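Every number in this text was worked out from the coordinates using simple rules, so none of it is lab data. These numbers were taken from a predicted model, which means no experiment stands behind them. Cβ atoms are built from the backbone, for glycine too; each structure is taken alone.
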Structure I
Amino acid sequence: MTFVLAQVPEGFYRDRSESDTGCVANNGVCPDWIVDNLDRYVDPFLEHVWLVVASVACGLLIAFPLAVLAYRRRWLIAPVANITGILYTIPSVAAFFLLLPITGRGALTAIVALTAYTLLILFRNVLEGLDAVPDEARDAGRGMGLTDGQLLWRVELPLALPSIMAGLRIATTTTVGLAALAFFAGAGGLGEPLEADKAFKSNVLVAGGLCVVLATALDLIILGAQRMMTPWTRSRAAS
């Protein structure tokens, strides 16, 4: 059985024929071309955003409860870490290819694969954050009469937030890069215009630059959310 992994849409760029002269014909960095064609990157950019946000959100919804459960049941750490580690080592293009017969071409295939790559990072960081909570904090919570559930939500998770958010930042920026290959699964994204004309420097500059901008913006958003959710870390740093 043969699968067509990637199809670059016709007409994504205006034709650049031998009659073109100057910067475009020489595959250079052409500011005028970038300005005239910037609107063609809007849909791929939005597709890229959706792939990243959906994949990281799904990964967090899976990894977070697994990490909390493994924190309570220590024997689960090794099998969960091994399984997520194996998923992380599968090449992304191979993962898309393996999923195609099951989920078909489109965003679902890309999101399933990208979600799998976030699990190891998120699982480890949630678990490490919980393990790093000082015993004194737990003892103080128990002394106040908190149950195990209340201790988890009121003491342990708030103190583990810096580690959890750090893992979320790593998973997000990593997924931005991996999502550039989602066009192999027919999911679009910024990898599609990159593949459409990878010899044209202006195209590579815009599509690649948008990936960098997206990764930076999402990282700053998560960092801002972390600072809002952990005001005591700001107070500690100021002192």
Structure II
Amino acid sequence: MAKAGQILYRLQLLDTELSEQLSKLREAQALLGESAELRSARRALKKASEELTTCGGRLRELEMDLRRVNDRIAATRDRLYGGRVTNPKELSGLQQDFDYSKRTREKLEDQVLTAMVVVEDCEKSLADATGRLADVQKAWQEQQESLTARLGRLQASIAALRDQREGVAVLLGAGDLALYQELKRRKGGRAVVLLVGQMCQGCRVTLPTSKAQLVRRGADLITCAHCGRILTTES
């Protein structure tokens, strides 16, 4: 029959493994949901879309201005050379307006060309951002599926460990469990240590022969006089 110290040592092994599994579970749960990379890719796509809208709007405005100037040039040319206007002063004014409108058209044409280049750049940026988001979303989705599967395995492992722990804990008296819990709290989770030869594996101090024999006998729980941990031997 297993001794109390050995049972407590088994309980501690289960508690350690359970703690590790719970830590892994929390880490996996923290990775669920949208990642910073995914949010960044979405922001980049939104920004690229907004920039294209702005650039496209500016190009349309310039094209409308250019059409209006061309219409004005055509109307002025018609009046200037159509023969209906004969007054020299009025003709001079029409000529000045005609020349000014042509200069304006040249500037607008340059601005339209520049705006078209900007729109092309914005379209490329949008296409790049769209592709980037698609790649990030795919990788994120695969990660989420993997995480979900991992969470399932961890939860099953934790449930099994808790069942095992419960089965071990019922073999112990209330006093032994209370001592174990207190030492576990005070000793960083390591309440029970093995005695190898006459040496405590918790503090590496050699015990007197008589005390080592008591530990091996296992009738009562024996603690190390130096570190205070429960001593036991391997079953």
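Here are a few things to note about the model shown:
- With respect to distance in nm of label points 7 Å out along Cα→Cβ at positions 82 and 146, the largest value across structures I, II is given by II.
- Source structure (of I, II) for Rg and Dmax of the Cα atoms in Å, for residues 50-169 alone, computed value 33.9, 115: II
- Identity of the structure behind 30 (criterion: relative contact order in percent (Cα under 8 Å, 6 or more apart), calculated), options I, II: I
- Entry that produces -28000 once helix-only ellipticity at 222 nm (-39500 (n - 2.57) for each DSSP H run of 4 or more, over all residues; to 500) is calculated, selected from I, II: II
- Structures I, II, by volume of the Cα convex hull per residue in Å³: label with the highest value: II
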